[in-house]
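> Okay, got some structures for you below.
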Structure P
Amino acid sequence: MDAAAEKTISIHDALIYAMVTLSASDRKMTDRELRKIGDVVRSMPIFSGFDETTLIGVAEECGRIVREDDGLHAVLASIAASLPKRLHETAYALTVEVAAADFHVEQEELRFLELLRDVLDLDPLAAAAIEHSARVRYRRTV
């Protein structure tokens, strides 16, 4: 990857890039996924100090990058370059939360999660625990 592909962004932006890219990976960002991203940004301690009014702009910038040649890899590289190791599991957990929000995970979303796990070098057991936790939280009675 070239240097531009590995550009660093803020921690908040990297987390948002991960969630937005997951949501867009199947070519349809559902209302539930978009609401979940907004809820995460508003409620999670990791976003303390983040200016919520910039969320749409950050999401649009991420979308612009993804549409470029090799854009997905550029976004993944930026996420990995921008997040300290201690936040890799956090990024994955927030992204899985968005994936689970509409009660169905598409094949493209699963593929993106796999790429994110790889680029963040997540422990397979930790990733499995995060995924299991989301399945349990989003389980329905029927």
Structure Q
Amino acid sequence: MTALTVFVDGASKGNPGHAGIGIRIESEEKLLKEHCEYIGQATNNIAEYQALLKGLEIADQLNADQVKVISDSELVVRQMNGQYKVKNQTLLPLYQKAQVHSQNFSDFQIVHVPRAKNKEADRLANLGIDQKDQNSE
């Protein structure tokens, strides 16, 4: 049985603007994997969902069966937990994909934390944005 904690964050400079995602995966508070990626032009909320989807994908690749996602996006967490409806038609397919993917795990939960408790994923998301500048040189 593999239990993972998946810290996710999406960032956008401009909203919409250049966007990146950051994921940090831990098991028993030990770092297993970090991922950052430039995702192109996106809103902050799209970046947050893209980070969640990538985090779930990586957790799946690591054969996790219990996943606890930590996010500082109140919108994404509340939508995933059914507290908010998804009214934005651009977010709806991302939400639906995340809902389906979350069912791959025997235990899935997603928790909102203040940004200060998600610093590493935030750092990685910003590194993802920085990759845009490196790729264009």
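Readers should treat all values here as calculations from the given coordinates under stated rules, not as data from a laboratory. Small disclaimer: the values here were computed from a predicted structure and weren't measured. Cβ atoms are built from the backbone, for glycine too; each structure is taken alone.
> Of the structures labelled P, Q, one was used to calculate helix-only ellipticity at 222 nm (-39500 (n - 2.57) for each DSSP H run of 4 or more, over all residues; to 500), giving -20500. Name it.
So the calculation was done on P.
> Looking just at mean count of other Cβ atoms within 10 Å over residues 13-20, which of the labels P, Q belongs to the structure with the highest value?
P
> Also: Quick check for you: by FRET efficiency 1/(1 + (r/R0)^6) of positions 53 and 85 (r between Cβ atoms, R0 = 35 Å, to 0.05), which of P, Q is greatest?
Q
> Computing Rg/Rh (Cα atoms, Kirkwood Rh) for each of P, Q, which one ends up highest?
Sorting by Rg/Rh (Cα atoms, Kirkwood Rh) in descending order puts Q first.
> Something else now. For structures P, Q, calculate distance in nm of label points 7 Å out along Cα→Cβ at positions 45 and 77 and state which one comes out highest.
P
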